[in-house]
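So, here's a batch of structures to check.
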Structure I
Amino acid sequence: MTTKSKLYKTLLYDKQFSRREVIKLSGAGAAIYGLNSLLSSCNTSQIPQTTIGLLLPFSGIYASLGESIYNGMRIYFDEIQNKVAGNNLFIIAEDTEMKPDVAQQKARKLIEQDNVDLVTGIVSTGVLYGLRDYFHNNKKFLICSNAGGNKISREMKSPYIWRSSFSNWQPNWPLGIWAYENVATKVFVSAPDYGAGHNMVDAFSNSFQSAGGKIINKQFTPFPSMGDPAPYITEIQQSRPQMVYCFYSGSSAVSFINAYHDFGLSNDIPIVCSGFTVEEDVLPAQGSAALGIKSGLHWALSLDNPANINFVKKYKNLYDHNANVFAVQGYDTAKIIAEMINEVQGDSDNINGMINYLKQVNFESPRGSFGLDANSQNPTQNIYVREVKEINGNLQNVVIENLGSFTDPGNNSLG
């Protein structure tokens, strides 16, 4: 056995190593994380184990999202002593690089070479759509922990692909009605020019216009990199709208919000946005530019429920910064996976048993009451209107209204 292959077999996750440090030690783009003590031998064949394939971006524009999802999963697996159905739990992590072709190569490796029991992760809608046929045709289980592309809950639905995060429709459709009733009747819309951007704009536009609102312009910016935001902010400034609706995430959210503030628009033209635009992962870089922005999302740091209080505290203690919605989704995904594997007593070939379990998932999450809808194979969950406020010297999203529980319609009738 070579040094590298021995390392892959024996290197188990330990709190002294970060994810990046483990990958660096392995000298490759994938690492096996066993979530127990370090094995003394590279022969793991005698130890019952469940292996999860993890496809996330650990580089590029959404690397921080991948890191957060993984961090949230780690917390839950630690809570259950890193065992499911009596088996030791292993994770094989692969970097999708936010590229559909790379993700397909990594998925094939996980399924065909590593023989994982199931796969989770996926941040990008484009990556999710690109993987759909492979998992469907091969009847392999994928639980998506972020990418919200509506089609996966609609015309591209597969019995083998479930989602523990959201559909792009979910946070935005209820927000459109709220924005019309509480902020303005005319809006300028801005989002990146890719699947998620169009999904979120369509959902907000559908309800906003149905309520009587008018969209004066739609602006779609380059993706994955917006480049210089000045031309796009100038276009908004020249349109003089009553309100701006936008969706951005990661570094693009920082660029857009900071430029909007630098152009002096924050005090005159309110922003109502998809919650990812001002989520906890980007707030520190946005600073005071984000103050007062209102957004819709399925979680907020300030939610006052026991599960969230416990999760937020553990996350801060372990990682020394605030949790975010991506970490919550990772945490809930880990819970769903663990309880599903327990339900089938570790037999990941029992596809019908796993599907039947997912149809009745219901528990109290950090985000509030959480369930999986058997029709859309997507969460049923509360959507909250949040406002960025300064609390004890720190910026955070504070819930100002709970819009209630929403389930993706399972079709395109509402955007």
Structure II
Amino acid sequence: MRTPEEVAAMLRLHALGWGVRRIATELGCSHMTVRRYLEAGGWTPAKVPPRPKTLDGLESWLAERFRRHRGNADVVRQDLQREHGLRVGLRTVERAVAPWRRELEAEARATVRFETPPGHQLQIDFGELRAAVGGEPRGKIYLFVATLGHSRRLYVQPFRHERQSAWLDGLEGAFRHFGGLPQEVLLDNAKALVTHHDPETREVLFNERFHAFARYWGFRPRACAPYRARTKGKDERGVGYVKRNAIAGHSFAGWAALEAHLAWWMREVADVRVHGTTGEPPVERFLRDEAHALRPLEGRPPFRQIRELTRQVHADGFVDVDTNRYSVPWRLIGTAVTVRISDGQVHVFQAGVEVARHAERHGRRERVIDADHRVGLFGASKPPPAAPSAELLRPLSEYEQLIGGGW
């Protein structure tokens, strides 16, 4: 194959009247090559027939499997060998799926802004950072951040950990701060809240206690898509804003000073700044549009003072609560019951009717039995009535004297 410069020389010499063979001799090539370029009128790339590829015809199958396996080319390679009998290298598969990898990366970055109506959604998350608190120069702080979806009003509460109790206390603090309840709470897939979330079917199994918390307060929990924390972008940005603005560069004499600083910051800074998206101070948008849309708290006590659980009655007629065992009527063996713990009492309900009540035990592995729950069970009977007191066990002679005479 000749270069474009050589072909241009062929055309110039031919224009000067040179013959094909003379040009071929001058340029050191075949006269057929010269003739071909002269007929084409210039340089043209060589036509190389495409080589057949091992994965030709499997484009749609590769695209479906690549998406199913969330971009894992090696798993696609294993499927190729198992289902199609094709043994190819990982690099071959990676070249074949390269266009779809770019699409997946673009989809992961793409975010469509979703505006929620007033009172509809609260987004929650935790942020972790280090700051000087109480003389500890690099103490770890966990910041619970809640953001109302419509007004963008923030609530921040610091904790020393990120366990479930912190999530629940943070949510209740947000409810009190905003003075009402949203319809739904959007959250990340934290282990303290979500037991399982299938990324394909989007089936979500919430932690049992968190689900009871949601029922108690009457909101709908909603987990964002796995590996897609930006689904709740308002709160993701809110966490970063709190870290950079409320905490950055500050030191605190103690935990109380940190809490007081955050309360001041929410009131004097976060509530009144002009939000970049809405163009309004969050507190103004909240008072005008969202405050009245939140459902009232109705004076409910904190959830951790009232716990509600679902339990299965074991074959021995007990239900388990915090490793302790409480009896219920034996006829309920095998049924599901609702257990409510409040004011030091354990209440057991079946179909909305209270069937058992015990004093709450605070030890471990204790058994609490009400003998009435065993009445009618083979080998068990109701305890005999208590013996009469000694005052009632008088000699008959005393009664004879009172009524006058004997028999």
Using distance in nm of label points 7 Å out along Cα→Cβ at positions 107 and 155, single out the structure from I, II with the greatest value.
-> II
A value of 21.1, 68 was derived for Rg and Dmax of the Cα atoms in Å; which structure in I, II was it taken from?
-> I
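From I, II, which structure was distance in nm of label points 7 Å out along Cα→Cβ at positions 323 and 347 = 3.5 calculated on? Please report the intermediate quantities before stating the final value.
Working: I: 3.5; II: 2.8.
Source structure for this number: I.
Among I, II, considering only FRET efficiency 1/(1 + (r/R0)^6) of positions 115 and 131 (r between Cβ atoms, R0 = 30 Å, to 0.05), which has the greatest calculated value?
Values: I: 0.95; II: 0.35.
Once FRET efficiency 1/(1 + (r/R0)^6) of positions 115 and 131 (r between Cβ atoms, R0 = 30 Å, to 0.05) is worked out for each structure, I has the highest.
Where is FRET efficiency 1/(1 + (r/R0)^6) of positions 67 and 307 (r between Cβ atoms, R0 = 35 Å, to 0.05) largest, in which of I, II?
On the way: I: 0.95; II: 0.25.
Answer by largest value of FRET efficiency 1/(1 + (r/R0)^6) of positions 67 and 307 (r between Cβ atoms, R0 = 35 Å, to 0.05): I.
Out of I, II, which has the highest value for relative contact order in percent (Cα under 8 Å, 6 or more apart)? Intermediate results must be reported in sequence, preceding the final value.
On the way: I: 16; II: 10.
By relative contact order in percent (Cα under 8 Å, 6 or more apart), the leading structure of I, II is I.
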Here helix-only ellipticity at 222 nm (-39500 (n - 2.57) for each DSSP H run of 4 or more, over all residues; to 500) was calculated and came to -11000; which of the structures I, II was it taken from?
-> I
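Can you tell which of I, II yields 4.4 when distance in nm of label points 7 Å out along Cα→Cβ at positions 83 and 251 is derived from it? Don't skip to the answer; put the middle values down first.
Working: I: 4.4; II: 6.1.
Derived from the structure labelled I.
Read-outs: derived from the displayed coordinates by stated rules, not from any lab. The structure presented is a predicted model; accordingly, all values stated were derived computationally and were not measured. Cβ atoms are built from the backbone, for glycine too; each structure is taken alone.
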